[in-house]
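Student: Take a look at these structures.
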Structure P
């Protein structure tokens, strides 16, 4: 494992622990993290075809390995531009559909410059989906359905996260992410 891969995985794990789990942005993440059922797949590739292959490899791994609940495909050296990342995400979604895996797996997106549509770049709410590196999160659809069914009010999760993000303020988020970044 190269030092870039190690540092990328370490930063992503820290982000998952400190931000996603630590701030309870995803109330379902702690159980899977503590149980070791999250796979971290770092790719140092930059070529679009190689990035899609890394994504496809992770789908195959999840399909063949039921003990892995979810996988984070982390792009260490690619798609630093958010719009380029969205293009890659669209291609990954299309591939999922072409392989008839939609309904079995679903994707979630995270990026260092994540920006919700119609939001300003400095809107704190964007930090609910900001990560130290570009990430495509592959989730098992049936697991998502079970988790959502077990939550008393899943529709409130995004609203709660946005409120929390804005209450914490931009300075908090910039310091939090600067403490995690390895670049």
Structure Q
């Protein structure tokens, strides 16, 4: 197995272990910011480490496009493993998180519908709501959070976000490596 793939898989396993440690200890209480930031950091480390290992073993001088491709070779296994884990995490391990988020979203919708100006704003923004009752409007509005807080959509959004982040970081890390770290080896 290539060093870039090993770096991606290793960093993914580290992130999964830390995420499960947060779950087992219960230290976050529905705060997703630390795991998300750690996820981005692990992706950057996977790309950096994988590309560094590849550049150290490289016998010929490559071009920047090959370096970006090799950075993505570390990022893609990371993204796949983490995204699949995220699906199983929110579907099987911690489904209460999604229920908590849904109940908060429903509460906000109810607060908005219970104020006269909130209800009139909703009806102004959505002409089809003009003739509906509060209960019917609530049923329509809760379809948004229902779709958003599902394990499938969480996995899909994570995969897309990590793919964009991985691509951008592969480009930036390639530039840094070519201009700073490996500048003497490139002619």
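Read-outs: derived from the displayed coordinates by stated rules, not from any lab. Here the structure is a predicted model, which means the values were calculated and not measured. Cβ atoms are built from the backbone, for glycine too; each structure is taken alone.
Student: Using mean projected area of the Cα convex hull in nm², for residues 106-153 alone for the comparison, can you identify which of P, Q gives the largest number?
Tutor: Answer by largest value of mean projected area of the Cα convex hull in nm², for residues 106-153 alone: P.
Student: As an exercise: mean count of other Cβ atoms within 10 Å over residues 2-9, calculated from one structure in P, Q, equals 20.5. Which structure is it? Numbers along the way, then the final one.
Tutor: Details: P: 14.5; Q: 20.5.
Value 20.5 for mean count of other Cβ atoms within 10 Å over residues 2-9 corresponds to Q out of P, Q.
Student: Matching task: 0.50 is the computed value of FRET efficiency 1/(1 + (r/R0)^6) of positions 130 and 162 (r between Cβ atoms, R0 = 41 Å, to 0.05). Pick the structure from P, Q.
Tutor: The value was obtained from structure Q.
Student: While we're on this one: Have a look at P, Q and say which one yields 23, 37, 21, 13, 6, 0 for P(r) over Cα pairs in 10 Å bins from 0, in percent, for residues 42-97 alone, as calculated.
Tutor: Details: P: 23, 55, 21, 1; Q: 23, 37, 21, 13, 6, 0.
Answer for the origin of the read-out: Q.
Student: Further question on the same structure: I have -26000 for helix-only ellipticity at 222 nm (-39500 (n - 2.57) for each DSSP H run of 4 or more, over all residues; to 500), calculated from one of the structures P, Q. Which structure is it?
Tutor: The correct label is Q.
Student: Let me ask something else. Tell me which structure, out of P, Q, gives 6.1 once distance in nm of label points 7 Å out along Cα→Cβ at positions 58 and 114 is calculated.
Tutor: Of the options listed, only Q reproduces it.
Student: Identify the structure, out of P, Q, from whose coordinates relative contact order in percent (Cα under 8 Å, 6 or more apart) was calculated to give 31.
Tutor: Q
Student: Supply the structure label, taken from P, Q, corresponding to mean projected area of the Cα convex hull in nm² with the calculated value 14.1.
Tutor: Matching structure: Q.
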